[in-house]
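Q: Some structures to go through are shown next.
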Structure I
Amino acid sequence: MNEINEFRGEYRWLSNFWSCDIVMDGIHYPSTEHAYQAAKTHDIDDKVYIANLKKFGDARRYGQTVKIHPEFDHDKIQIMKDALTQKFAVPELRLKLKETGDKILIEGNTWHDNFWGTCFCEKCGNKGKNILGKLLMEIRNGI
């Protein structure tokens, strides 16, 4: 198999729903998901709130309620890349990423995320930009 097409099970560590320390704007976040969601806003109270949430899904849901700053849409890919770069600076995760070799990394999902991943539901038809997978492969190529 020359691809990893979901970030679950043995490949859960590729997911943004994986514990790792990420620092953005001087605030420590418990995952890339938390850091990314907090980066949507300039409101420091919202950032700290997100940083203190225990569950990845809670961070994602709360991030959908914040006032998004005007530059975010333009900067979101770089924000994600910065968070992932920190995550994969952790030696254990860096080695695991390197050990994926030349496999194509696809953030396969069934929740219609065709920007960061590829939705494999019947409606979406396996289409998606897979930006998360591409960023992971880019980071891997730099190791």
Structure II
Amino acid sequence: MRNHVEIQKAGAVIIRDRRLLVTRSGGKDFFIAPGGKLEAGETPHQALKRELQEEIQIGVDLATLEALGTFYAEAAGSSGLMLKMHVFIVHDYTGEPAPSSEIEEIRWISSQDKDIKIGSIFEHDVIPLLKTRDLID
């Protein structure tokens, strides 16, 4: 069942000064978008709102989220589990992003930053798309 989606997540694109916010969980060596798994009965929008509050302590208004796309990849470190990620651009939020919960580190990156590992959907799909749309450097 290699192509069966087994994990659904919602991820956020948060851009400041043409740089993208990425997060790293404790014990991991790669960065991913803020966000996380959908819980039972949650929409991707609701999951993203909850995860952004838990992980980086910001509040978002669901009406300000812009769907960027839905992307598929093998989940990092999962040996074959397929991931479906709903990605949204967060145009407005309250609070200042700061690590919380399982998040150990946050960074603002450009497409030129090659010194860190990025999760595959963001590395191969989202960052090139943001660069094509001239949203990040």
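Q: Which structure, out of I, II, was log10 I(q)/I(0) by the Debye sum over Cα atoms at q = 0.11, 0.12, 0.22, 0.25 Å⁻¹, for residues 54-125 alone calculated from, if the result is -0.41, -0.50, -1.27, -1.24?
A: I
Q: In addition: Identify the structure, out of I, II, from whose coordinates mean projected area of the Cα convex hull in nm² was calculated to give 8.1.
A: Corresponding structure: II.
Q: Given a value of 3.4 for mean projected area of the Cα convex hull in nm², for residues 30-69 alone, calculated from one of I, II, which structure does it belong to?
A: Answer for the origin of the read-out: II.
Q: Using distance in nm of label points 7 Å out along Cα→Cβ at positions 46 and 102 as the calculated read-out, with 2.1 as its value, let me know the right label among I, II.
A: Source structure for this number: II.
Q: Out of I, II, which one gives 19, 15, 10 for semi-axes √(5λ) of the Cα gyration tensor in Å, for residues 22-93 alone as computed from the coordinates?
A: The value was obtained from structure I.
Q: A further question on this structure: So if we calculate relative contact order in percent (Cα under 8 Å, 6 or more apart) for every structure here (I, II), which label has the highest result?
A: Top value of relative contact order in percent (Cα under 8 Å, 6 or more apart) goes to structure II.
Q: Here helix-only ellipticity at 222 nm (-39500 (n - 2.57) for each DSSP H run of 4 or more, over all residues; to 500) was calculated and came to -4000; which of the structures I, II was it taken from?
A: The value was obtained from structure II.
None of the figures in this text is laboratory data; all of them are computed from the coordinates on show. These numbers come from a predicted model, not from an experiment. Cβ atoms are built from the backbone, for glycine too; each structure is taken alone.
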